[in-house]
Structure I
Amino acid sequence: MSEHSERTAVDIAMAVRSGATSARAEVEAALERIAQRDPSINAFTVVRADDALAEADALDNGAPGHDGLLAGVPVAVKEEYAVTGTVTTLGGLGNSTPETADSEVIRRLRAAGAIIVGKTTMPEFGQFPFTESAATGVTRNPYNPGRSVGGSSGGSAAAVASGMVPLALGADGGGSIRIPAACTGLIGLKPTRGLITLAPLAQHWYALVVLGGLSRTVADSGLLLDVIAGALPTDRWSCDKATTAYAVAAATDPSPLRVAWATKAVTTGVATDPVVATATESLARSLAALGHRVGHIEPRWPIPTDAFLPQFHAGMRDEAASVEHPDRLEPRTRQTVALSRWATPRIVDRALSRGERIAEAVDEHLLTEADVLALPVMPKIAPPVGLIEGMHTTRAQFATLPYVSNTVLFNVTGHPAISVPAGVDAHGIPIGVQLVARRGRDDLLLALAGQLERAGALDIPGPVSQDSHR
C-alpha cells in the first residue's frame, strides 16, 4: 500500500496548494492504483487518464478559474453525472453520445481544482442496492469479493474503500450513498433535499434523489459539501446552506445533544441481525461517553411505502424515456418501466403530499424529543453477490426490501442522514449506522460524526487493495 492510498482529500489539496506536491503527481499515483487494483474490483467504467493528466498539468501551470479547495484531488464520479467527453450511461447501454457539457456539480468540482479521474459503476438507473449489471458486471467489495459492495453508488464506494481515490461522488434515491458507505466502512452523507443542485435536472425521481459523496474521513466529507452545496433557481426543491462552513462544522465538537437510538427496522416484519444491533448499541454507548444524552427507543416508524413507490416508478419511467436507445435497456429495467403505468402524475402528486406529511411526523414524533436519531443503515449484513441475479423485477424488489428498509424513509422525507462505520460482520464486511437530523442540519451530523471520529469511536477500516481482502 503506497502512502498516497492513505492521503485524504484535505491532505492532498493542502500539499498541492503549498507546492509540496503537484496535481500531476497525485493524479499519476491515483491512475497507478486504479491500474493495479481495479481489475479485481471493477469499480470504474471509464478512466480519463490522458484528460486527467492534462487537467492536472494545467492546474500546476497556474490555470485560472479554481479556488483551490480541492486542488489536485483525484475524484471519481458515478455514471449518472454528466462529464464532458464521456457518455452518461446511467449504468446501462441506453446512451451512446458523449456529453458536451458538465453537470453543475462537476463544474463546481473543477472550479475547486479537483481532477475527475474516471466514472464508476452502478446498477442500471440505480434501481437496486447492489452494484451488478448486464453492462458492467459485478463490482466487488474490497473487503470480501464474495459479498456485495452495496449500491447503487457501489463503484464509487469501492474506489474510495480500496484507496484508488480519496473522494467519489454518488447519488441517493433510496439509500444509494448510505448503503455502499456502510458496506465499505466509509462516511456517506445523504444531504438534505435541495441542498445540492441537480442541474441540469430540476428534480430526479420526484424528490427522492439527492447528490452527495463518499469519503474515508468526516473532514473530507465536510470539505466536499462546501464545494458542491448550493441550490439554483432551476431546482424544484431548495435548502439554504449552513451559515458555518461544513468543513468547520466537521472539525467542531457539538454541544451535548439528545440522541435517540433504535434497532427496530423501519419496515414491519424485517428483523435486525444481532451483529447489526450490537454495533448500533456500541455506537450509542460511544455517544453517551462523549457527554450526549442518549436513550433507546422502540419507535412507531411512519410507513413510507405509499409515497416512495409512485415516485420511484415514475422516476424510472422518466429515465427510460430520456435515453437514446430504450431498446438496449436491461430486461429487468424494461419490466420496471412496464409496471410504472399506474404511477400517473396525479398519483405522484399525492405521493409528494404524503411524503411531506411523513416528514412532519418524523419532526413531530421523533425529532422533537431528540436532536439526532441513530439506527442501522441496513438491518441485515451485506449479502453475497448475485442475490437477485435472474429475478423478475417484482421478485427482485421484494428480495431487496430488507436492505433498504431503513433508508428509503429519509429519501421520502428529505432529512439528512450520514452513514458512519460502527463494526464488522463475520464476513469482514463493515456495518454502518446512520445518524439523522432535522432538515437543513447537515452541519450537525458532520459535527457529531467528526466528534466520534476524533474520539476513535468509529470502526473505520483502512483502505484495502485487491490483494488484501479481509
Structure II
Amino acid sequence: MSTPRQTIPSSRSFQSPFASSRIGRWLDALAYGRALPLATAALFAVVWGPRFARSFWVDEAGTFWMVREGLFSAVRKTWHWPGQSILYSAIASFFCFDGTALRDVLLRIPSLLGIAAAAHFLYRIAERSIGDRAGLVTVILFLFHPGVTEVGYQARPYALAMAAVAASCWALSEWESSRRRIHLLHYMGASVLVIYLHYFFAVILAVHALYLLFVFFVEGRRQRWGEAVLAGAGILLCVVPLIPHLQLMAGERHKALQYLRPPGLLDLTNFLAPSLLVAGLVAAGCLLLFFRPAHLHGRTRLDPAFLFLLMAWWLVGPSLFMAVSRAPAIRIFVERYLSFSYPAQALLFTCLGYRLFGAAGARVWALAGVVLFAANPLLVRGAGRGKDDLMPVIQLIRAEAKAPVFFPSLLAESQFYDWRAGNHADSYLFAPLVAYPIDNPVLPLPFKPTAESWEYVGERLDSQLRGTSEVLFVGYQGRWEEGILERMQLAGFHATVRELGNFTLYVFRR
C-alpha cells in the first residue's frame, strides 16, 4: 500500500469567514444552506436553456447528416468522413428524431448527460483532493466557464469526451492513493472512452503519464507500478480497431482548418485564463475581502502530486497544440479541440478560492464571480441565437422561395472535393441543407473562392440566370463578399444586405 496522504481538514471545523456581521451571517447562510445550490440550478436553466433551444450550426448539421438514418448508416458515414467520433455518432443516432418540433433539442441530450457526468466526477475530485464542500465550487466554475457554455450544449462529442476525461483523472487519482485494481479498471475504461469519443482529447493520456512519473520517481511511491504499465498497454490494445479511421483522419488533415492563422502567445494565454471568468472572480474576491478581510483564509494543504496533475492537465495540451499549429501542416489550436482542459481550469480556480476564502467563502465567491460576467444573461451572448446558427439565414432564404441561391459549403474540405455536385446523399459538404431543406434552386460553391468557382459563377449568370430578376447569395465571415458584389453589379444586379451573425444574405435584384 502507498503512503497515506495528509488528511484534508473538514471545513465544518473552520471558523466562518462571515459570521461576525449581519451581512456576514447572511453570506454564511447562503454558503451552507440550500439557497446556493438552488441558485446554481436556476442560473444553469437561465444560461444553458436557451442554448439547447438554438438551431444547429454547421458542425451540428454534420452530426445530423451522419445520424439521421439510424445506427448502421451513422457508423458507415462516420467511417468514411472522419469529422466525428464513430462512438459519438452511434450514441447520437438513438437521439435523432427527424420530423419532430424538438428534433434539435433531442439530439443534444447526450451532451447534457455528458455535462452532468463531468460535473459529477469533478465534484468527487474536488471533495477528496481539495477539501470538504469544495465540490460545489468546482461544479459552479465548470458549468459557467465560458468555454464550457460555448461547446457543452452542442450536438457534438465534446461534452461526453470531457466527462470521460474527468472520469479518467478521478479514477487515476483514486488508484494512485489506494492502489486498488478496481480503480485501475475504471481508469482503463474511462481512458478508452476518451479516445473513442475524441481523438484530440487523447492528449490527456500524456498528462496521466507525466503524473505517474512524478508519483513514481519524484515522490518515490512505486507500489504496483507494473499494473499501471499493463493498464496503459491495455488501453493501447483497445484502440487497435480505430487504426484505419485514424489513418484516414491523418490523410485528410491538410483538408481542414487550413484557413486559420497560426496561434500566438496571446491566443494561448487567453485560452488558459479566459478574461470573462478571471475578471468576475477577481472582482468577487475583492468584494469578499472588503467585507471580511481578517478571516478569509482557508486551511487546506494540497497534495503536491495532485497539484502537478492539475497543472499538467491545464498546460500540456494547449501548449502542445499551439506548437503544432505554428507549423504549416495543420491547425489544431481550436478552443473546442482543447476543451478537455476546461475541467482543470475549474479545479485550479477552486484551489485558489478555497485557499483564499475557505469552504464557505469559496462557494459565495464562485457563484458571485460567474454571475458578474461569464454567466450574466444580460451581458453574455446566449440568451438569443448564436452567430453561427443556421436557422435565421435559412428562414430568410425560404421567404424568397423561387429565387435561386448561391450557397457556399461551410466546410473547408469542399476545396478538395466535388462541390459542384451540391447536396447529394454521399457528401456532407452541404449538410446544413439536409438539416434545414429549402425549395430554392441551389447553386453550390466551395468554402472559399477559387478561379474555378468564379468561372462557375460566370457560367451560371450567362446561362441559367440570364433572365432571372432575383438571385440570393449566402456569405459567411466575409469570404466571398467583395468579389461577388462586383461580379453581380456587372451583371446588372443591385444588392440588399441582411447581416445575421457571421452570415450575410445578399438579395440581388435587377
Structure III
Amino acid sequence: MGITLCPESVGEKEKNKGRVVYMEKYYLAVDIGASSGRHILGTVREGKLILQEIYRFDNGMKQQDGHLCWDVDSLFHEIKEGMKHCRKLGKIPAAMGIDTWAVDFVLLDGENRLLGNAVGYRDDRTKGMDETLYEIISLNDLYRRTGIQKQIFNTIYQLMAVREETPEYLEKGESFLMIPDYFHYLLTGVKKQEYTNATTTQLVSGETGTWDYELIRKLGFPERLFGELSMPGTSVGPLTKAIEEEVGFTCQVVLPATHDTGSAVMAVPLDPDGEDSVGDLLYISSGTWSLMGTELPKADCTMESMEANFTNEGGYDHRFRYLKNIMGLWMIQSVKKELKEKGEAYSFAELCQMASEEVIPSIVDCNDPAFLSPESMIMEVQNFCRRSGLEVPKTPGQIAAVIYNSLAACYGDTVKELESITGRTYPAIHVVGGGSNAEYLNQLTADRTGRTVYAGPGEATAIGNLLAQMLAAGEFESLKQARETVYRSFAVKEYKPGN
C-alpha cells in the first residue's frame, strides 16, 4: 500500500485555531561504529540543532569461514528496526543517510548477490599483501598518486588479498560497494559510490579526486567495479516499495560523508566570531580511533608528508582531511573488556580516576602494529614496556595511565609535525566524538600539547551526518553556518594547559 508522508516530515505548515503552526522537519542519521550503531533524529529549532536518539544496537566482527567478518544481514535488519521507531514516534524523516567506519567493502555479482563475506579490517588476510603490492608499484609512488597513509588494512591491500586468495570473486564481480554504500543500495535499489569513503581505499587520485584507473589497471582489478564518485549531499533516491511497506514510510536517502570521520569533522564547532579559512582548525575525532589533523584545500602528497605518516582523506566540499590515524581509545576499550572477562569490571570513568592517581613514566607507541588486534592488550602494553626498558605497569590503574599518557604524548608529537609541514600555528585543539567525554585524557592532551582543548560535541559523527543532509535541503547556506549552529547548540568544555 502507498504511504503518505506526514506533515512533520516535509516541513508543511497548517492552521490550528487561527494560528500558523510550522511542523518540524526531521532528518535521520544512522551512525554505525565498530562496536555499536544508533539512529538519531535531528531537526533545526529556533536556530539550534535538536537531537533525539531513538534506537541503538550492538555491532562487532565475528569469526566466519576462517575470517573476522561483519554480519551485514544483521546490521541491515537493525537499520530497518530503527527506522520503524520513526513511525512509532510519529516523526517521519524527510531524509536519511548512513555512515560507518572506512576501508571495508562488499563485492556483488551480476545478480547483486554477495560474493563471499564482508571481511573486516582487523582480519589478518592482508598479511604480506603490502610486499605483493610493492612488486607492482612502490610505496613512494603509491603515496604520490593517492596521498593516503599506509595502513595494512586499507582496501587496496584487502583487494590484493582477494586477488590472491579468491580471484573468482573479482572475475564474477560486477559491483564494488563500501559498507554504507551497500546499505544505501539495499534501501533504494540505487548504487552510489561516495567520495569520502572511497578515498580510504587508496585507489583515488589525490590530484583529481576520481578513481585512479591507471593504478587500478596496474593492480589487475576490474575497472568495471569503479564508477562515478558521488559527493556528500547527493540524493541516492527514495526507499524501494518493499522497504517503504516494511518500515511504514518513505523518505529520500541522501549521502552524508559516509566515512564516519568525514562526518565527525563536519561537526567541529565554529565560533561565529572566528575564521573559517580551510586549515584553521586542528581537530581530534576521538573514538575507537583517534584521527588528528586539519583541513587542506589541496592534498599534500609529498615525501615529507608520507614519512610523517599523514593521510589525505576526502572531505565535504572537496576539502581534504589531512590527518594521522592514531590507535585511539581502542586500547583502553580492549583493556576494559579484558578486565571484565577476568572478573574486574570497571567503567571508563573509574579507569580514568585510577589512572589519574598513578605516577608511571612509561610511554608506548600507540601506532605499533602489536596493538591493532592483540589477544591480550594488557600483555602487549606490558611487553612493549619490557622490551623498551621501561617500568612495566601491573595494576589496572597503571595500565590505564600508560595508555592515556601515551595517547596524549602521541597527540603532542602530531601537533609538532603538523605545524612543521603546514607552516601554520594551531593555538587550540577541538576534540569531538565519544572521546571528548574523557576528561582525564582531555586535560593530559592540553598539558602535553601546550594548547587549549575544546571538547565536544560527543555525537559529532551523527551531527555531521545530519548536517550533510540539512545542507542538501537548504537548512544552512554553508558549512561555516552549519558549524556555527553546532557551536550554539551543544556544550563545549575548555581545558587549559597546567590546570
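Values quoted throughout were computed directly from the atomic coordinates according to the rules given, and no laboratory measurement underlies them. These figures come from a predicted structure and were not determined experimentally. Cβ atoms are built from the backbone, for glycine too; each structure is taken alone.
To which of I, II, III does the computed value 36 (percent of Cα pairs over 34 Å apart) belong? Derived from the structure labelled III. Here the criterion is distance in nm of label points 7 Å out along Cα→Cβ at positions 234 and 378, and among I, II, III the highest value is seen for II. Among candidates I, II, III, the computation of Cα Rg over 2.2 N^0.38 Å, for residues 82-217 alone that gave 0.98 used structure I.
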